[in-house]
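Listed below are the structures to be examined.
Read-outs throughout are calculated quantities, based only on the coordinates presented, and are distinct from any laboratory measurement. In this text, all values refer to a predicted model and were calculated from it rather than measured experimentally. Cβ atoms are built from the backbone, for glycine too; each structure is taken alone.
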Structure 1
């Protein structure tokens with residue numbers, strides 16, 4: 001397990017990452033975690049005393065990585081941009097599971113299932129996590145229906161959300 005301290009940062013204008021809150025994982029530390037690796041990988045450990053697992057490190061070039069800190073993580077650690085953070089990380093080899101409810105519904109929708117299976121694993125996980133993060137059963141059902149509809153039309157996660165936003169669904 002590697003341990004280090006860092007400062008929480010936020011992207012100003014950085015394409016799709018604009019507005020993201022994140023921490024940097026320098027190449028030296030990433031090399032200790034997963035030697036020779038230049039692709040995204042998942043880690044577990046602690047941010048201060050807040051336990052984490054299955055969090056992706058995203059490559060940023062030159063061997064450096066970032067870890068995005070979504071609202072749930074920021075709330076859990078009680079910190080924001082500019083704050084110092086103690087980090088303890090190790091590689092998390094456990095693969096996240098796809099939503100069982102989504103898989104069950106995909107079994108009845110051949111076109112949606114075929115497109116879903118053609119997506120990179122990370123994109124399938126975005127959809128699954130979004131569905132599973134619903135706080136109520138009606139919201140989860142609505143998200144599954146939206147995903148099935150979009151997937152049957154060969155739309156990915158981002159396209160689906162943009163369409164929903166534009167239609168104000």
Structure 2
């Protein structure tokens with residue numbers, strides 16, 4: 001698939017038969033971006049497509065290698081439940097997080113996708129995230145669909161980070 005049209009903060013976004021790779025910059029410190037990946041109250045705000053929600057009480061994170069994670073996304077007017085789950089493979093705060101993603105319709109299938117988020121400080125409170133999803137469990141056209149969805153997820157993450165910054169800037173010290 002060709003490169004996506006650039007979005008604010010997106011450095012590159014590409015999908016192929018092997019998976020998805022997105023490089024995106026966020027106006028937030030690396031620790032805050034990492035917390036958004038690893039703390040249920042943050043994760044629930046951005047993980048999902050437009051029009052969906054993830055109740056914070058549906059998010060469970062056992063943040064250790066081998067620990068499980070789950071999140072239930074409510075989608076559409078009928079609030080259809082999509083359960084996402086997997087386990088953590090590698091955790092190196094605040095720079096790297098690697099986790100598996102089970103098939104939502106077949107969570108017991110041992111064939112999983114691998115999602116990784118690598119974070120790097122850019123200076124001036126900016127963080128660059130290199131995200132990938134690989135595993136070969138999806139047809140190539142599904143990876144292009146995943147790419148489009150993940151770009152929305154990360155737009156929502158950028159919005160959440162802006163809200164956190166605005167809240168922090170208005171709180172008296």
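Below are the figures for this structure:
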quantity	calculated
Which of 1, 2 yields 0.30 [FRET efficiency 1/(1 + (r/R0)^6) of positions 79 and 95 (r between Cβ atoms, R0 = 25 Å, to 0.05), calculated]	1
For FRET efficiency 1/(1 + (r/R0)^6) of positions 39 and 71 (r between Cβ atoms, R0 = 25 Å, to 0.05) computed as 1.00, the structure of 1, 2 it came from	2
Origin of the value -12000, where helix-only ellipticity at 222 nm (-39500 (n - 2.57) for each DSSP H run of 4 or more, over all residues; to 500) was derived from one of 1, 2	1
Of the structures 1, 2, the one that 1.4 was derived from, the read-out being distance in nm of label points 7 Å out along Cα→Cβ at positions 127 and 143	1
Answer label among 1, 2 for the case where distance in nm of label points 7 Å out along Cα→Cβ at positions 103 and 119, calculated from the coordinates, equals 1.6	1
Top of 1, 2 by FRET efficiency 1/(1 + (r/R0)^6) of positions 47 and 159 (r between Cβ atoms, R0 = 25 Å, to 0.05), largest first	2
Structure responsible for 49, 37, 36, with Cα extents along the principal axes in Å calculated and labels 1, 2 on offer	2
Among 1, 2, which structure scores highest (criterion: FRET efficiency 1/(1 + (r/R0)^6) of positions 63 and 151 (r between Cβ atoms, R0 = 30 Å, to 0.05))	2
With relative contact order in percent (Cα under 8 Å, 6 or more apart) derived as 26, matching label from 1, 2	2
Answer label among 1, 2 for the case where distance in nm of label points 7 Å out along Cα→Cβ at positions 87 and 135, calculated from the coordinates, equals 2.9	1
Rg and Dmax of the Cα atoms in Å, for residues 31-110 alone derived as 12.7, 38 - corresponding label from 1, 2	2
